[in-house]
Structure I
Amino acid sequence: MRHRKSGRKLGRTWEHRKALFKNMARSLVEHERIRTTEAKAKELRILADKLVTMALENDVHARRRAYTILGSHHSVQKLFDVIGPRFQGVPGGFTRVVKFGQPRVGDGAPMALIEFTRLDQENAQQQDTEA
């Protein structure tokens, strides 16, 4: 029985999952929306919401904790200077997962889009024209 054991294993070891979510979190902060499988998106949502909560604190300790997850000074700066202020006064719900109707071509995995709920307007228009 796996009572009270939260989180999906995704067929990976703990170290592999940890690296996967660090990379996905960095990509989400850089691009503000990424396309991935539904299960990965739902797990990434937890980490992304914690990162935005750190950005709302906006102190040195929060920046250092965010750096341990993101591993990039540029990503930390964008998180705290661009993404964090958008959610000032918002109690929660920083990310959304939108499911796609078409599965992935290779293996039929259900796909989803994870994005921040408050997108930069010019960035969102640019990404919509690219897609």
Structure II
Amino acid sequence: MTSNKIFLDSNVILYLFDSLETKRSISQNLLSQSPLINPQVLVEVGNICKRKLGFSKEQVTDLWKNLMQDCICTDIGGVTMTLAVSLISKYDFQLFDAIIVAGALEANCDILYSEDMQHKMVVEDTMTIINPFLLN
């Protein structure tokens, strides 16, 4: 889809398990591009897979291992959290979304793919949030 530096929100990854081939295919394509993620994304994916999809603890940890092989997993530190707090004030992001947006900004990503945030929103004049499911 793009040659830009991209970051994936958990909701995009979760479409790997969707019954709709279209969304599943888009998710697979984005994952094939070595996107960036952070531990917040892994936690959200694991939580949904365990709670709503009935994954066992072993299935969740296997999924995490696969995602960490297919993606570049960045750290969450004090700088990320400080940025997240400022993003909540400035853009009114939800708490956990702000950690993902901050991680993408800190990693100098051009695009954050997310289904749950405002499509085509430009954050800090450097990164655009794109809903990949609206492109087709």
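None of the figures in this text is laboratory data; all of them are computed from the coordinates on show. What you see is a predicted model; the values in this text were computed from it and never measured. Cβ atoms are built from the backbone, for glycine too; each structure is taken alone.
Have a look at I, II and say which one yields 2.3 for distance in nm of label points 7 Å out along Cα→Cβ at positions 31 and 119, as calculated. Only one of I, II returns 2.3 for distance in nm of label points 7 Å out along Cα→Cβ at positions 31 and 119, namely II. When distance in nm of label points 7 Å out along Cα→Cβ at positions 7 and 87 is calculated for each of structures I, II, structure I gives the greatest result.
Given a value of 15.0 for Kirkwood radius over Cα pairs in Å, calculated from one of I, II, which structure does it belong to? That value comes from structure II.
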